[in-house]
Structures are given as structure tokens and as C-alpha cells.
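K.L.:
Below you'll find the structures, each written out as C-alpha cells.
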Structure I
Amino acid sequence: MTSETETDPINEPGPDETDGDHKRMSIIDHLTELRRRLMYAAIAFVVVFLICFYFSNIFFNFLVAPLADVWQGDENRRLIFTAMHEKFFTNIKVAFFAAAFLAFPIFAIQIWMFVAPGLYKNEKGAFLPFLIATPFLFFAGGAFVYYFVMPVAWEFFTGFEQLAAGPGELSIELEPKVNEYLSLVMRLIFAFGLSFELPVVISLLARVGMVTPTGLRKKRRYAIVSAFIAAAILTPPDPLSQLALAIPIILLYELSIYCTAPDLALQGSRRG
């Protein structure tokens, strides 16, 4: 006969029942809450997008600054657009990317407010650091490519210009199109930003037991090859950009091995 003080594991209260501020929610309640959070996130994005569109020229000039620094002192340099609508849609893209970045904290808050009521206290402590680290690491990747990679890459690319040295020769000058320049810059920013999320991804995989530090060390050579393959796909076809992405990926992989050790120890203590 079961005593009244014993806990029935089948009927053990979940996070919604043990929290005094929440009650058990039905599937309809969950869907309603999800719709509400998505609506808040969408409204926030639209508001930030409209603000960013108003300042889109400032954002674009900020992205052009590394190239302007390479051409500093040459007043004849310019960017061009060859279609009537090209600059307009470029401004829309700039505003979209800027709004997505600036509104991410709002997205993260809405995700947290939707997920947190269904988590135990220890699960909240495990999930929240990853939610905070994600935008920080993406920003670190974008800052790295903007301040260190772009100046070197732009100097390399502009070095292929040539002057007419004699009769029968033509000058070759670079006049980037605004949409092509934006596409290249955003491709680099997203490539580096996503690559810098590697510690978060591997740490999450370690939390669920899919990877271990020992397994990561054994697969190090494959990770190095994969890093160079990813760099070749995500960056322009020049060795400088590829090395600039591959080397940080390899270093972040090594950092991920170090980060998974505490996760493995935590799993062991829970089993104990």
C-alpha cells in the first residue's frame, strides 16, 4: 500500500503545475500563446524595419566604409546602379538585414517567454545562456569580418585594376554596383556570423549527449577539412577570405571541445 507522502512518478507535477504563477495549458492555449508571441515579434520587426529604412543610407554608408578607406584620397571613386529600381531595393535589403539584427533581442525575449513556463528551474539555467550567447557570437563574427577581413580583402580585389600603359591598351577600373556590393558584404557577414555560432551548436549537442569531447578530438582532422570546404563555399573565391574564415572555424572547434567538458561532467553528476 502506498503511503500518502510517496510521490507517484507517473503523476509527478510538471513545470506548469509546480509554478504558482502558471496553470496547466491545453494544446489550444499553447497555440494561442505561440500566435501571440509571433504577433509581438512580427510587429516589433515591422516597426524596426520602417525605422531602419528611413536610415538605410546611413547603414549602407557604414557597410561601404571599408571600401571607402581603401580608396581614400581618390575623389573620382564611386558605386553605381544600372537599373532604375536597384538602389530602392538595395535600401530595402539593408533595412531588412539591419532590422533582423536589431530586433533579434525582441525575438529572443518572445522565445524565452513562450518556452520558459514549460521548463524546470535547472532547464531554464541551461537554456538561457545559449539564448544570450547566440546574438553575441553572431555580432562577434560580423565585427571580425567587417574590421579585419574586409579591409584586407578589398585591398586585394582592388589591386587588380590597371592603367593603360600604351597604345592599344585600356584602363581597367573598378566601379562596384550597389546591389552586388551589398550581396557580397552580407554574404560575408552571415558566413562569419553563423560560423561563430559553432560553440553554441556543439555545446547543445553535448547537452543532449550526441557528441563528447573525446569524439570531437578523434574527428578533428575531418573538422579541419570541413572548415576549408565551408570557407570555399561561403566566401569569395580568393585565398585570403577562405583562410580568414577557415582558421576561426578551426579555433572555434577547439574552443567547443573545451566547452563540452563541463556539459559532460554535468550529465555525469545527474546520472549519479
Structure II
Amino acid sequence: MSVNYSTDRRVIREQLNLYVPPIKIHNPRPVHIVADGTYFGERKEDTSWCTIAVRDPIKQEDLVWVFTNTETTYVYCLLRDELEALGYIILSVTSDGFKGIKTAFSGIPWQMCHVHMERRVIEGTTRKPQTEAGEVLLALTRTLFKGTSNKVFNRRLNQFIAKYRNFLNEKTIHPVTGDWSWTHEGVRYALGALIRQRHNLFTFEQNKNIPKDTNSIEGHFTHMKKMVAVHDGLSRPHKEKVLHSILLASTTAPKVDKLDEIL
């Protein structure tokens, strides 16, 4: 920028420091939303912080967002309060399995993201299950992407539990201590995750406009990270300004002319 605008770098830096992003103009309306957060920095080094956003996936518009140290129920409660104070009517919420989101939006239909459900199951079965039960459970989970109904899915899940009950209840005795553990703990974990969310996987059947996944906001976060990665070394305050401008642009991949409107 210093070369392009024939301006001293210190002057440009000062102008960037003084930049105040414009206020978002809202169009309150009934909305089906997706909510999620994404982290920056290193969690192991205790330098992490996150951006939490609520998005209208139909219009690809970021509605409200906040920069905070970590995801908490309280933060999501504040975002809900802000949305409702602005005049939005929240018709449904789609998110990952973070309990804080479901709690914060209590009383509103909640949809468990199908992609995150698959990830939870894979944590227990792996992508290449080594047992028949693991293969069957992962295959059953993936029918969520093929339009299976609540009735059919839960019937098959109950059949799975009945068929593999003895397998799931197998125990391993440790010869030294005499203690025991579940032999197929991974598959049990995956099954438990499905059972806990089975009633939240088909909320979308109530209304075809309820998103089944959080792909809209996850793709948006991925793009945001790519954009800020170009400016390696930004301090958190400067990075927040960049992120705020991207969120304000409110598209999955804002074009240059779109950003020019707000920068």
C-alpha cells in the first residue's frame, strides 16, 4: 500500500488504526439461523480466541457476531437477546452439538447438524471401521445425507441396537488389575452420540426451510481464515477489524466490489 499510494508506511498504519467499520444495517424478519464459532491462535499455548456468529443461510447474511475468548452459553444468550431486541423472530436454530447453543436458544426448534453428527460417529468408528458393527453404524449415519426419514432412521437404529447388543456389551478383563472395560468402547461412544441426538436430527421435517447442516457458516469461516492468513502477524485488534468487515460483507466469498462498499 505504501508503494501503491506513495505514502509513508507509518501514515498508512495510523489510518488503519483509526478506521472504524460502519454499523450494520438490519432488516428484522422471521429467520431460520445457523450459529457457530471458530477459533484463532493456539489453544495449547493459551493464545486462542474465537469469533462467534449467527447467520441467515438462505440470504447468506451474517446477522450478529462477537469476538470472545471462548464459546459459552452466556455469549450465545447475549446474541439471542441482541437478535430479538433488533426485531428478528428466530424460527429455528441449526448448530453443532455444543449444549450451550441449545440452552441459549431454549424454546426454539433446534436442528443438530448432520455433518457434525457424522463427525461424532467417526470419532468412535473411524472412517474405516474394523468391525461389522462399526461399518453398519457409520453407514446408517450417512443415510442422513440421503433423505432418510425420522421414522425409518430410528427404526433402523433400534434394529442395530437389538442386533449388536451382545457385541456392544462385551467386556475385557485386565489380567493385572482385574478391572474391566468395554471391549468395543469406540462403537459404544458413536452409538451413544447418535442416541443422544436422535430426536434432534429431524427437526427440519417440521419446516423445509430449516437447514440440516451448518455448511453455510463453516464455509464462511474457512474463507475468513484464508483472507486473514494473507496478513500474517496481525494483532488481535487489527484481525478483529478485518473479520468484522468480512462479516459485514455477508457473503460466503465476498468479491472485491462488495468489500469496497464497506471498506
Structure III
Amino acid sequence: MSAAVPTHAGIRLQQYLWRHPGIARLGVVLMLFAVWEIAARWFVDPMFLSPPSKVLFAFGDVLATRGVPAALRVTFFELAVAFAIAVVIGLVVGLAVGLSKFGNRSVMPIVLLLYGIPQITILPIFILYFGIGPASKIAFGVTHGMFPIVMAVVAGVQNIKPILMVSARSMGASHWQLLRYVIYPHMIPSFFSGMRLGMTGVLLGVLLAELYVSTAGIGYFTSVFTQNFDPTKLLGLVAILAAMAIVLNEFVRRAEVHFARWRD
């Protein structure tokens, strides 16, 4: 049986989608929402799943719920602070480990060991030391976000060709010049990839801490809406949380474009 030959119109459609990937992304998103709408209306108990059309009109009710606006501010503050701290720690530790053979051999196994420990098992320790306020959520988020950044920075530094370092030193480059003109440009892609992974980890850590030990924040209201079997408000809150994650991701993307503009 001969394979079907694409028609001229099909080829033109493929070329158009290739030149305009946003159209294809929008189509995939709309298709997923259509499947969700059909499943929620005809195949799933409404007590457990609400259609996206209903969730869309429930945003006002979610924001009007007592305590939710304050919870959004608290969670966004915790996310921003935890992410900033995770980036600083991840960058400093990653450079220290990646630029030193001794540090790579002695410290990196410890980093991998700590990263392999299920973080949720040590949540009570954070509560014991930091209490049930924002500090424990920030600290728990930092532990989730800094390890991917450390490993990404180490990988980026170790991928630098040794000849570049030798050449720079032979021409009299100082340690700062090595870092600025050799190490920094080559670690940018790995560093920002680690930041994206770290941002996801920070989000997970903060929400887990709020979910288990908090009377404020999005995690707390997620638990409340779940226990009340209110999927409409729950999904609306999840959508708002997704919007917060998109804002942070866009911030990272714009920062990458700015600091890696030399590649253009």
C-alpha cells in the first residue's frame, strides 16, 4: 500500500504553521479545553470536576472569597523571596563547586545526596526551626529550588573548553576577567535552564508547606476548597496560581534574553 501523498493545500498549511508556531500552540490549547469541557459536562461527576467555561466565570467568586486576595499576596511574596534566595545560593555554590576539582569531588556528592532526599519528610524540621509563618515556606521553597540551579551551573561550567581558560590565563586575564568574559557567557544557557527548573521547585515547596502547615496562602485555600468539594473555586485558584507561575517564567525568559543578547 502506497503512502498518502500530501496535497498542495496540506503542504501550504504545514508551511504556514511552521512559520507561525503560535497558531499551532493556540490550537492545541483550545483542543485540550474542548476535551475538558466535554468530559466535565457529560462524563465526570460535577462534584469532582467543573468545565472551564464555569471556572472562567468563577474568578470573581474566588477573588471575593474572604482571605483569598491576602493569600495571593502572601504566596506571591513567598515565591519571589524564595526564588531570589535559591538563585543566589545556587549560583554561588554552583560556581564554587564547578570551578574547583576538589569541590567537585568532595561537595558535589553531598549535593546529590541532599537533593535525593524527599523534601517533604523534613518539613517538620523547617516548622520546628522557622515556625508556621512565611519564613518556613520560604526556607522550604529554597531547598526545592536551589539544587537544580547548583547542578545546572556546575554542568555549564564544566562544559567550558579548557583551551579557552588556558588561553585567557596566558594573555594575563584576572580571575574577574575569566569569570566575566569566559565562564559567564558559556554558563548562561545552563544557568537559565536551571532557573526554570528551580522556579518550579520553589513553587512546589512553598505550596506544599502552605498545604500542610498554614492558615494563609494559596495552599491553605486549596485544601479548604478540596475539603468542601468545590471544584469550581479550586480550579479557579489553580488557574490563578498558573498565571503567577507564567509571570515568573516570563521574568526569567526576559532576563535570559537580556543577558544572552550577545549570542544574536
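K.L.:
One of I, II, III was used to compute helix-only ellipticity at 222 nm (-39500 (n - 2.57) for each DSSP H run of 4 or more, over all residues; to 500), and the result was -25500. Which label is that?
P.N.:
Structure of origin is III.
K.L.:
So percent of Cα pairs over 23 Å apart, for residues 73-192 alone, computed for just one structure, reads 48; which one of I, II, III is that?
P.N.:
Going through each structure in turn, the value belongs to II.
K.L.:
Now for a separate question. Once mean count of other Cβ atoms within 10 Å over residues 113-120 is calculated for all of I, II, III, which comes out largest?
P.N.:
Values: I: 15.1; II: 20.0; III: 12.1.
Largest one: structure II.
Readers should treat all values here as calculations from the given coordinates under stated rules, not as data from a laboratory. Quick caveat, the model's predicted, so the values are computed rather than measured. Cβ atoms are built from the backbone, for glycine too; each structure is taken alone.
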